[in-house]
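Derivation of every value follows stated rules applied to the coordinates shown; laboratory data play no part. Small disclaimer: the values here were computed from a predicted structure and weren't measured. Cβ atoms are built from the backbone, for glycine too; each structure is taken alone.
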Structure I
Amino acid sequence: MRTLIVDDETACRRTLALALHSQGPVIEAESGRNAINAVKEALIARQPFDFITLDIVMADMDGHVALVAIRAMEEIAGIQPGKGAVVLMTSSLDDGQSIISSFREQCSGYLTKPVEFPKLFAAMHEHGLIAR
């Protein structure tokens, strides 16, 4: 499983990377723009990410904008809707608008920070990424 962790907070990225490294290669991106570039490079190499954690509140580009761009790149690459990367939004925002917007933009799930690993792994299992 190829994973991309996107968060502008180093501690959050590193904590998730440590938790997920046993599942396969993990790439870290500290901004929405870097995430888009990483996804683009992966699609060009025909090694798309299976799993992406995507923070919403970031300085250069928020996670909503990045998710829309990621889904558009997947579509251009010929990946059918629902067949692309599993994208879990991670945010300290727990308001209904942020959550609803994330699902409209085709996220696969939403976890509030601090991310609780049992919830993270349960979501990964739910989407067929890992066994229990």
Structure II
Amino acid sequence: MIDSWIFEFFPQPEGGPESQSVSDLRSYFADYLDLWSRDEVLGFKGIFFSEHHFGGSFSPSPNLLIAAVAQRTKHLRLGVMGVVTPFYAPTRIAEEIGMLDHLSGGRLEIGTAVGIPQELARVNMPMTEARS
């Protein structure tokens, strides 16, 4: 049997966040949290969130999304397709992964990534530095 997973690219609201009121943004997050919680009832095995910065994704910190969804679900496996390791200190990555594993009751899945060139360029980091 093939397990069904969701690979989530959490998009920014239409027009970008700057065009939304605080209330609209709260509703936007709440609607997605409700959607992701329903995925468990629909029989999905898990959700992988993406980490992206400075663009069309609303997911610069998928660990926060995982913590929120973990409190609303019981069985869904939750993960990050790729923690962009060059953006963080190694100890922070290790500690957050440990904490998320406990908050999720052992349902955590983690991938790592170097990042994508256009996002690294925004913080003046060449790909060679990111890879090292």
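Observations on the structure shown:
- When mean count of other Cβ atoms within 10 Å over residues 24-31 is calculated for each of structures I, II, structure I comes out greatest.
- Per volume of the Cα convex hull per residue in Å³, the highest-valued of structures I, II: II
- Test item: FRET efficiency 1/(1 + (r/R0)^6) of positions 80 and 96 (r between Cβ atoms, R0 = 30 Å, to 0.05) calculated as 1.00, pick one of I, II: II
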